[in-house]
Structure P
Amino acid sequence: MIRKLEIMPNEIFLNIFGYLSWDKLLISLWSLNKRINSLICLIFSKKNNGIIFNQTDLSYKTFSLIIFPLILNSSSLSSAIKYIYFDGINSNSYKLISQSLFYNNTNNILYFPNLKSLKITRCLLSESLIKTLSLLIQYQLDQLTLSLDEHILEFIRQPEVLCRFPVHKRKSMVMFKKLINQLFSDDCQLTVLRLDIADDELYSNIHQCLILSSHPSTSSMSNKIQHGCLTLRSLYIRLEYTCFLEHLIERIPNIERLSVIFKESMNIEPRSKSDIEILINSNGNWFEKVPKLNYFTLKTLIKNDFDLIYLKWILNNLNHTRKLKLHLQIDKIYSFSDSVAKEYVVDANFIRQYCLPDIITNLKDFCFYIASRCQLLSYQIEKIINSFKIDEFFISRHLTNVTCFFNPFNSYQHLSSNIVNKLQFMNGLVFHPNIFTWPHIQDVSIDLHPSLFLLLERFDEIFPNVSNIQVYTESYRDLNQTSVSTSLRIPFEIGQRKVTDIQFQNVTRLNLGFCYSRMIGSCQTSINMNKARAKVFAHLISMPVQLKYLLVEKIEWIFHIVQYASNDLKEKTLSTVQCAEFGIPSCHYGSNESIHIGKNLVPFLSTYMPHLQILRLWRPDDFPWTSIRPNIIPGYFHYVDVSQWVESLSTSESIAQHVNVFEKDLGQLIETLKQLVFLDIHGKIDREKAQVYCSMIKRCFSHSQVDVKSSRFRLWI
C-alpha cells in the first residue's frame, strides 16, 4: 500500500528537507527508503551543500559515533558529497580533517571520491592538515577556501624565544610556506582559491615565500609561467604586505578575477621608500603577466600620500581590465616628507586623479565606495554629486547617480557608486566605515549616550538588516562615578513608558564590551554605578526578540543584572542564548572577592541559560575558573603575600591541585549543561601544565576532542 506521504512530488520533499541542517537530515531521514536516500544524495551533490562543521549544536560524540559511520557505510552518500566545510569557531573539527577524508593515510584514498570544494576557516596549523591540503590541491579539489586561526603565528611573533618552541611547530611553519608556494605552482589544479594570510608578520616571512629565488636566472615570460598555477581563474586573497601581491602576479598567468583585501593599509615593508620609488617609476608589465584578467577588486586603507601613489601604480599596471571595484578608507593623510596632515574631500576629480588608471578606454564597469575623514558642509555634498554629472567618463558609463553623505559625529564623508539608503546618524550610534562589507551593514556599535533611547526606539527602522550590536561600555571613563551612574539612567528614564515595548526583530547577537585576555580584570566600582549599569544592560538584553549570542566583558556585570535589575529583565530572555562569552578575572591575583567570582558561573548558567551550546571564557591566566588561593588579609602587604603564593604555583603539588580543580569545574559544567558541545577558553599557562591538562581530558572525557595550547583550551564534547 502506498502511503499518502509518498505520493508527494520530489520538489515538496526537497523544500521540506531544506529546513533541516545536514546532520539532522541524516540522523532523522537516512535509510527510510530508497527514494528518500536518493533525494538526500541529490541535496548533498548541489553546490555548497555538504558536510558543514559550523553549527552550534553538533557534538563530537554525535558525529563520531553516529553520523560519520553512517556516511562511511553508504557509498552512494559518500560519493554524492562534493563540499565540506571545517570551521574552528564552534568545534575542533579541523583535527578530524585527515582522518575524516581518507580511508588510509598511507594510500591516500578518499572517503569522498567526488569532493571538489573544501572550506577551512579559523583552524589551527598542523602537519597533518598541511599534508592533506597538499595532496588535495594537486589531485582532487577545484575550489579551496583557507583562513587559519589568528593565533597560529603567536610563537613566530616572539622570535627571541623561537628556539624554545617544539620542533614540530617550526616544521609546521616551514611546511605551510611550502604549501603557499604550491598553491601558486604547477602542482596545483585549483580553479578558485580564497586565501587569508593577513596575520602574516615580518618574522614569519610568509610574504617572501613566492620569490623566485630558486630560479635566479629566470627572466623569460614562458619560464616564469611554468612555475605558476595555470588552472587558477579566480583568486580572493587577504594580505598584509604589497610585495606578496607583486610576486603573486608572476604566478597566476590565466587569472580572470582577482580580489585583493589588505588587512590595513598597503604595507611596503620590508622594503624602503626608495625601493618603492624605483618600482613605481617602472612599468610592471602586468598585462603580459595576467593578460586574461578582466575583473579586479581592491579594498584597503589609505594612510599616507605614498599609499595613493602606489595605488595609482597598481591601477596603471591593470589598465587592461574591463571591471574595477575599489573600496577605500582615507584617514588624515600624512606625507613622508613632513608631518602635516591632509584631508581630502572626494569628488569626481579626485577619483579620476587617484582611483583610476591613466588609460581608461578598456574600463567598462567601475564600482566604488570611499570613506574619507574630512570636514564637509551641506552645500558641498550637492557640489560633489554634480561633479559626476559633468564628467565625461562617469556620464558614458552611467555613473552619475552617486550617493554621498556625511557623518558629523566622526567627520567621515561617504561616497558610493551604488544607490543606497543614506544612513541616519544619531547620538549613541558609533558608526565606523567598513569598506570590507559595504553596502551590507550587519553589525553596528552604540555607546551609552544620554539620548540613546531615541536611537533604540527607531533601530529596526534604521537598521533592518543588522544582526549584531556592539555596546561601548567604557565610553564614560573620564567621568566620575556619580556622573556616570546618573547619565546611565537618563536614556531609559526619558522613555520609561515605552522602553519595554522596544523589540529588535533581527538582532541575535549582543556584545556588552570587548573580551581580550589581557583586558580581563576586576574593577571596583560603587554600588550605585553597578545598579545603574545593571539596569541599562537588563533593558538592552531584553530588546532582541530572540537573543542567541551574548558577550559580556566582565562576568560580574551579568551577575549584577540578577542582583540589582531582575525586574527590568524580561522573563526567560536569556533562555534563548545558545552561545555565551564572558571575561572572568584572575583566580590568582586580586581581592579575596574577585578571585572567587568564577564559582558562580555554572549555577548562573544552569538557571538562566539552560540551553547553552557554546561557552567561551577569557582569562588573564589559568584555565580553571574556581580559585584554590587562600584568602589573604587585605592591607599594605597584600600584593607581597599574593606574589609569594603565586610563586608556589609551579610546584608539582600545586599543578596537581589545579588539575583536580579543573576536572571538577569541567565535570560540573558538562553534567549541568546537557546541550553544551564546545568549550573555548583563552588564558595563559606553561606548556608543561598544558600537557597535564590534556592527559586529564583524555582520561576523564574519552568521547571528546581536545586541543590544549599554552594560551588556548578547546574541548569539543
Structure Q
Amino acid sequence: MGEFLPVSRQEMRDRGWDGYDFLVVTADAYVDHPSFGTTIIARVLEAEGYRVAILSQPDWHSAAAFQRMGRPRWGAFIGGGNIDSMVAHYTAAKKRRSRDQYSPGGKMGLRPDRPTIVYANRCREAFPGLPVVIGGLEASLRRFAHYDYWDDKVRRSILFDAQADLMVYGMGERATREIAGRLAAGTPVEEITDVRGTAYAADSPAPCPFSKTTCASYEEVCADKRSYAQATKVEYDEHDPVRGRAILQRHGAKWLIVNPPSAPLSTKELDAVAELPYVREVHPMYDQDGGVPAIEEVRFSVTHNRGCFGGCNFCSLAFHQGRMITSRSHESCIREVTEMTHDPKFKGYIHDVGGPSANFRHPSCQEQLKRGMCKNRSCLAPTPCRNIDPDHSDYTKLLQELRAIPGVKKVFVRSGIRYDYLLAGRNDEFFRELVNHHISGQLKVAPEHCVAHVLDYMGKPHFDVFESFWDKYQTFNRKEGREQYLVPYLMSSHPGCTLSDAVELAEFLHSTGHQPEQVQDFYPTPGTLSTCMYYTGIDPRTMQPVYVATDPHDKALQRALLQWRKPEMRRLVVEALHKAGREDLIGYGPQCLIRPLHGGRSPAAEAGGGQRRDKGRRGASTPRQGEASPRQADTGRSGPNRGISDPRKRQGKPGTTDPRRGEAKDMPRGGIKAASSAQQPQKPLKRKKGWAKPKKRK
C-alpha cells in the first residue's frame, strides 16, 4: 500500500520535488481507490516513473487553483469523474439533485456542469501552450457530435468545446502511457496522431494513418435527424478493436478524427493496474466533511472484469469500455481480498465481486477474438447467439476461492447478473452457488419491462426468459429453505414504450403483488442507441420510426402507472387509465389498479371494474400488413407471427403490442400517429411470489 499522491505545492516540497511532470485533474473528490478512474490514470503514470500531482474539484471560477499547483513539465490529463456530471447533478426530470456521492460530505456544488470543458479551458488559461489531454466517461461518450438532453440540442464533439489537444476515449491506460511517453520524449502534441483510442482535430484527413470512414458532419446531424441516426450507426459499427476503422466527422472547417479503439488490456496488464499501490481510502483532507460517500459501496468490493456484451441500448458501458470481456486472474483477486482482511474497517464481508455484468468472465465466443464483435447482432438479445460460450465454471471457482480466505465471512454479488446468460449455461452449478452463498437476502436483476417490442427496443431478452429465471430462483431457494427475494429494475418511458405498454406492465406488477418503491425513467445520456431513438424518433439499427414519449407529463403518466399505489400518484394514474382507454382498471374489483377519485360506485364498478373502451387495447404481436416488426427488420424474417415472440400468446404471459401503436393524443418524435388495436380477450396473468417484500409505509 502506497501513500497519497501530492495535492498541493507544499506536499510536493515535502517529497523533495522541485517540480512535477503531469497534472491530473478530476471532478470527483480524491479517493485513492481502483474504482475511481482518474486515480487509476494517475497511478499508471506514476508507475511509468513520472512525478504526478492530483487537483481534485478545483474552484473553476478562475484559473487560480490551477496556478497554485505550478506548471507541470509535460502536460495535464483532465477527467470529468466516475459518472457523468450532468447525471450526477440532475434527475431524469432535469431537477437538481440534493446530494453528490462523489463529493466530500455528499455536498452539491463543488463541481460545475460539464467539468471536462470547464477545467480544460481553465488549464489553458493558467498554463498557455501546455498540452491538454481530456478523457474519462464524460469525454468518451461525447467524442462525436451528440444530442444533449439537458440543452435539448445537438452539441459538437467535446474536443472542440474543451479546446483540448487530444482526447482519450474508452479505458485509457494504454493510450495514456503512449501519450505520456511521446510528450516526455519531446514529441509535439500535434504530431501524436497515431495512438489508438484517441481523437484529435485536424485541418484535413491526411494525418490519420488508419483505415477510415466518415459519418455525417456536425452541421448535417444538427439539421437532419435521419443523418444523426445514420451517424450513430456508423459510430457503433466501428467501435471494435479488431475490425474497427477510424471515423472522420467534419465540424465546420475542421475534421474530427477518432482513431480505432485501443485493444483491451490482457489479464496480466489488468492485474498490474489493479495492484498498483492504492491507499484504498479517501484523502484525509476530507475528514472534516465526513469523507466521501461513494467509497462505502466499493471499499471492500472487487472488480474482476471489464467490458460488456450484454448490449442494452440504453447503457453507455459498451460504447465506453467496449463489448469484449477481459478479466483479472484468480491470484490477483485473492491478493486484493487478502489485503482487505487486514484493514481495521473490514468486518468480514466482501460487498461485491463484479463489474459491468458480474457473471461475464471471458469473451462471449472465440470468433470475436479473430474477427471482432458481430455487426447488427447482439450476443444475448432477444435470444443468445448459437456461438456463445456461457460457461460459468471459472467465475464459480473464483467465488469459492475468495470465500475460503481466512477472515472472510461472506462474499456477495451485487453487480447486475445477466440472467439470460446464466440460463444459457450447461448446468446449474453457478446458479446454486449464487443462491446458497452470494445473496444478501435480495438479488437485483433488470427485466426492465414485460412487453416484447419494448424489450426489443431496449436490447433486452423477452419476458419469458425472466420468468424462467424467476421460476428457477424460487425453486432453488425453496429446496434450500431460504427466504430470498428478487429486486427488479424497471424502466418507464423508454423509446418504443407507449402508455398502453405501461398499463400492461402495471397490470403484471399488480397481478404478482409487487409494489416497486423506485422506478427509473429513461434517461437520455449521450452516446447510447436509445438516446438516438429519443432524439430522432428513429431506431438507428433499422432506420425505422419509433414511438417516443418526450412530453414531461406523458413521461410522468407512465411512471405513475408503475407506482400506482402511492397516494401522490393517484390523480396521474386515473388520468393515465382514462387516456389509455382502460377505465376497467378503475373500480373495486380485484383486477383494478385504483378506486375512483370520488368514491361513487357505478353498476360496472359493482361488477368488479369500470367499463372498458377499445382504444389502446393491447393486441397480438402481429405487425400491420406490409410492415416489419423491429426484430424482423433486424433478422430479415417475414410472416405474420415471426420475429417478435409473444410469450403471452404461447404461455399465458404478458405479450406484445404493435410496435407503432401510440396514444391518441400523443405525437411522437418519429411522426407516427397513435393507433389503436382491436379488442382481444384478456388472458389471466399468473400471480407469483418471491418479489422483494414491499416496505411498510410510516
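Tell me which structure, out of P, Q, gives 6.7 once distance in nm of label points 7 Å out along Cα→Cβ at positions 277 and 597 is calculated. Attributed to the structure labelled Q. When volume of the Cα convex hull per residue in Å³, for residues 117-268 alone is worked out for each of P, Q, structure Q gives the greatest result.
None of the figures in this text is laboratory data; all of them are computed from the coordinates on show. All values reported here derive from a predicted model rather than from experimental measurement. Cβ atoms are built from the backbone, for glycine too; each structure is taken alone.
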